[in-house]
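See the structures that follow.
Since every read-out is calculated from the coordinates, none of them should be taken as a lab result. Bear in mind that the values here come from a model prediction, so they are computed numbers and not experimental data. Cβ atoms are built from the backbone, for glycine too; each structure is taken alone.
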Structure I
Amino acid sequence: MTQLNVQVGSKRLQLLHEMVGKANVIAYLLNPNEASLERADMQEAARNLGVELRILNATKERDFDAAFAKVVEMRAGGLVIGGGAFFVAHAEELAALAVRHAVPAVFENQEFAV
């Protein structure tokens, strides 16, 4: 199951890159307690796409507002939200933050679609 998530993560990055066009920077929100393999794969995928991947960590719900503020501050072209149970449990909140901050974002589950 972990290997599939890793491969799908890089596909989400590729899809977002295609959607946002010439973005030089894409942010990646991850829970460092859940995503060790996915992180390395995402960094490699970003290098292959020629984009800078800026990693943001969130281990608690209260980290979300600061993470989205950082995405806006760094002028990232979009945000990939990592996999894992923590983000799935907060999909609605993450989707609302993406809309509120006007940040193009991709996530692993359909619950995130708005």
Structure II
Amino acid sequence: MSLLGYATVHGTAATLRAISRASYSPTTGLTTDTPTNTSVSGVLVEYEAHEVNDQIQAGDRRFLLPATQVSTAPVADDHLLVGSQTFRIVRVTTQQAPTRNVIYDLQLRGGP
């Protein structure tokens, strides 16, 4: 079974929370964050000890998200909710086939 098939059938259920910061009030000088939630399923894994470096911290996780599950690519500072844990997306790497995005590899930070 391919990673895409596995993620869809046996993957970890999660909620991708895209944060839009488009609303600015000149009266208050504040921006309003507007979250948009999308139910997704992907593969949640921990980084190996040898992968920890300047960009990947101990405790960071990866979430492999099939691109077919979202209409817009996730970006850094969006959130991923897995059960009672909330992770901040630190970095998004896109794995591509010749004509389309296939997998978004999300580096996550946070949680308990």
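Observations on the structure shown:
- Each of I, II could give Rg and Dmax of the Cα atoms in Å, but the derived value 12.5, 34 comes from I.
- Structure (I, II) behind the derived value -2000 of helix-only ellipticity at 222 nm (-39500 (n - 2.57) for each DSSP H run of 4 or more, over all residues; to 500): II
- Which of I, II yields 9.4 [mean count of other Cβ atoms within 10 Å over residues 47-54, calculated]: II
- Structures I, II, by relative contact order in percent (Cα under 8 Å, 6 or more apart): label with the highest value: I
- Which entry (I, II) yields the derived value 21.4 for mean count of other Cβ atoms within 10 Å over residues 23-30: I
- Given 1.7 for distance in nm of label points 7 Å out along Cα→Cβ at positions 63 and 95, calculated: source structure among I, II: II
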